[in-house]
Structure 1
């Protein structure tokens with residue numbers, strides 16, 4: 001049981017809060033209905049907290065440095081209306097913690113936090129995150145730290161339950177406020193940190209039928225079609241005051257937070273150029289983002305499932321396409337970027353995606369793209385295929401009629417049961433696991449490791465196939481590259497039919513560069 005909230009406890013709360021918001025992200029996204037249905041409050045809160053945690057963990061562990069990182073990290077990383085308000089709540093809380101906080105100091109910090117958030121919003125609306133933060137702070141009391149946090153958490157939950165009474169849109173949809181639920185999640189995490197005990201988690205009701213994702217925004221009226229957000233440097237208080245007046249006349253959902261010449265600006269407008277020009281008049285805008293709400297709607301995940309496969313070569317692209325997969329160009333020596341994979345994950349609009357990297361060097365990028373796609377509401381699984389022959393095996397058993405997890409398991413099992421080998425040519429002299437090689441030598445690789453250095457593609461391929469077949473097998477796949485000799489695939493088919501007459505052999509013209517042959521055994 002903690003007696004004071006010091007630097008270590010504050011850092012622990014940030015990490016626990018991020019974990020809690022990550023777990024509750026989809027729930028909070030689904031609550032967005034004020035004043036029109038929305039789908040990203042949970043995502044924006046989670047991303048804002050992720051940036052905060054990154055800054056805090058990179059800072060020195062003393063209280064002053066931790067608070068400074070909390071304030072700066074949340075300001076620079078704030079996403080969307082709710083994220084900007086959260087950054088101001090964290091700023092107010094941090095600025096009140098000049099020393100380790102006991103019960104009275106924490107109560108004062110919560111009050112300062114809520115006051116700061118109200119001051120940052122051009123037109124505060126009751127029944128939102130602001131209300132929940134204010135009522136939680138007002139009710140925070142007790143003889144020790146645990147009592148203060150518990151009373152704030154209980155009051156926040158009660159305030160959240162009353163938000164439908166304050167906002168007709170919430171009452172009509174049968175939900176509580178999404179941003180307010182986010183603050184409750186963070187207070188629940190704080191209580192767990194302080195007490196070391198499990199905390200009752202509030203269960204929120206789901207939207208009534210007919211109130212699904214219709215317009216993608218967090219707040220503001222449907223009159224304005226764009227969300228503009230940017231960071232602003234070198235702006236004094238007078239310039240920021242003028243900026244607020246100009247932006248207030250251009251749109252709604254205006255929130256400006258920050259101090260000491262650095263501010264985070266958020267507004268919904270129709271005239272994007274004017275909103276950015278106003279920032280230029282006030283200071284130096286940077287990290288400008290513009291979101292068209294209609295595009296968000298189009299990009300929202302829909303029902304359905306898609307397989308995305310990384311492959312290089314027209315033949316391989318055709319083979320994966322015939323199996324129903326979306327193909328991203330790439331492979332050895334030409335790895336795709338996270339942005340390219342993410343674009344493919346989004347392109348079909350499917351809510352469920354299976355990603356086949358098909359190369360060990362692509363797996364990290366695939367995981368990064370999958371993490372971002374999950375934040376957007378998609379279910380994404382990365383099957384860790386290390387070769388296109390494993391990817392072909394996985395794609396061949398994909399079945400969108402199966403439950404998602406069962407389909408991923410079946411694809412992973414098919415990939416795992418496929419042993420693979422590759423043939424390429426040495427481009428320079430080097431020492432390998434199989435001995436020295438010279439430029440032009442044929443290199444035979446098993447599971448990515450050179451096991452044979454030779455001079456004849458057919459001979460090396462036959463040796464690799466013999467090794468692959470030692471544990472047994474029923475199906476051999478031979479993928480012929482663009483740099484292979486004419487007829488090598490058929491020669492291997494003939495050799496296999498004589499040496500292993502019970503095997504089925506598939507020869508595919510893959511057209512992949514750099515690798516004359518890719519071999520697989522299932």
Structure 2
């Protein structure tokens with residue numbers, strides 16, 4: 001198989017570890033921190049996790065390793081969507097395991113949690129692992145979205161682990177996957193299986209973080225990848241001076257990706273879903289906001305610009321959320337078959353008009369027909385609208401176009417508006433990890449083994465002080481239950497890790513808020529260029545602007 005020179009060079013890159021993990025396995029000891037409690041619903045969470053709740057946070061430091069010596073047989077899975085650096089988590093875990101004892105074994109279960117259930121695995125060795133060091137993707141063992149949440153599944157996993165002599169499972173995933181890790185750890189503890197469970201925080205969406213987890217892995221690389229493309233688009237816009245680019249970026253439940261991409265590139269417009277929800281902004285208000293920038297720039301002779309749109313923006317618009325709920329109800333059960341049997345869009349439109357409230361119909365009526373029809377595309381397994389299929393970048397450009405036409409008729413706008421559309425999604429999920437993500441992920445995996453060696457279960461691998469050079473990073477662990485609360489899911493109360501949304505009183509948003517009016521009316525574009533892997537540390541190892549602002553820079 002032919003490989004690129006960059007790929008060959010990345011194989012040879014040696015990720016940097018936190019100082020206390022560089023001492024050698026035999027010189028790493030544990031310092032206990034404070035006992036923990038869940039972020040909310042403490043009594044309910046404690047009742048659900050009696051064996052794993054309230055444990056201490058821990059950090060690793062230099063000192064004699066007091067962990068009992070024993071052969072370690074560990075299983076690992078990748079769960080959920082891809083994120084740059086996942087391979088390095090496995091590489092770090094493997095290297096720590098083998099550095100402790102060459103006889104230790106690492107099983108990689110294929111295709112995510114289903115690999116554990118189906119006993120489909122590979123046993124890693126040096127030759128296999130070395131093909132994936134510092135590379136993007138999850139193709140080392142693949143991933144999947146099967147949830148581990150039933151007693152029957154847990155029993156199967158326990159039997160598979162028992163069959164292979166596995167004493168610990170590492171689950172690399174996002175908030176749902178690590179919720180599953182916590183529940184699995186509790187089951188294993190309650191049933192005295194002797195099997196530990198450790199989680200690692202992954203998601204490019206950036207919504208798995210808190211005071212302990214400063215950053216989920218993959219976010220740095222994905223946002224740098226998107227920022228490179230947005231910067232290129234900005235350069236083209238500023239060169240051609242005749243197009244408005246509407247760029248949708250990933251992030252359905254939170255707008256961290258949009259905000260970070262904007263902080264790196266300084267576009268004219270960036271919508272933040274959490275702000276839209278907090279201010280209860282309507283579609284018309286959002287449209288006016290964008291159109292004001294278009295008109296203001298046109299008055300200066302600048303008929304071009306760039307707008308960043310988060311993937312899940314429409315779900316934050318209160319009136320749109322109500323509309324979605326009514327459509328879900330309108331097409332519940334057999335009514336969906338009756339709707340789908342109608343031969344023309346005109347007949348379907350009449351069916352919709354008869355079934356929606358007047359307020360929701362008013363919202364539906366202002367949508368471009370293409371968006372109206374997208375709301376009635378293939379449903380999800382629960383029969384609901386798949387909001388991710390809505391082309392929100394086209395929705396807003398069409399609504400802005402109509403708004404500007406009204407302004408032109410009123411004599412308040414004389415410019416030209418030529419929109420172009422982009423969706424940046426999969427381009428960022430499997431990029432070569434940045435040096436930051438390569439180092440961070442390797443450290444998370446190495447650190448996960450230390451948690452296993454010291455007997456912890458139900459813990460998340462934690463590496464903090466990430467704004468500093470890797471030498472100064474702090475490694476340790478925190479009980480997953482600390483991040484949990486109770487939420488209503490599919491008609492039942494469920495313990496879940498609370499998603500971290502963009503904080504409107506946080507430093508990253510406050511900085512953005514202070515400069516966005518200037519960005520909207522001037523041309524302040526920044527062109528960050530491609531991710532750099534070789535060169536000065538201030539270029540190659542720098543982390544996200546979001547993290548730097550949060551940590552006081």
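Taken together, the values in this text are just the output of simple stated rules run on the coordinates, not laboratory data. The structure presented is a predicted model; accordingly, all values stated were derived computationally and were not measured. Cβ atoms are built from the backbone, for glycine too; each structure is taken alone.
If relative contact order in percent (Cα under 8 Å, 6 or more apart) is calculated from each of 1, 2, which structure is the one that comes out at 10? Going through each structure in turn, the value belongs to 1. Set 1, 2, criterion mean count of other Cβ atoms within 10 Å over residues 141-148: the highest-scoring structure is 2.
When Cα extents along the principal axes in Å, for residues 5-236 alone is calculated, the result is 59, 43, 40; to which of the structures 1, 2 does this value belong? The structure behind it is 2. Starting from the value 55, 24, 23: which structure in 1, 2 was semi-axes √(5λ) of the Cα gyration tensor in Å calculated from? Of the options listed, only 1 reproduces it. Comparing distance in nm of label points 7 Å out along Cα→Cβ at positions 317 and 389 across structures 1, 2, the highest value is found for 1.
Structures 1, 2 were shown, and distance in nm of label points 7 Å out along Cα→Cβ at positions 21 and 469 at 5.8 was computed from 1. Comparison across structures 1, 2 (criterion: mean count of other Cβ atoms within 10 Å over residues 357-364) gives the highest value for 1.
Where does the value -16000 come from, among 1, 2, when helix-only ellipticity at 222 nm (-39500 (n - 2.57) for each DSSP H run of 4 or more, over all residues; to 500) is the thing being computed?
1
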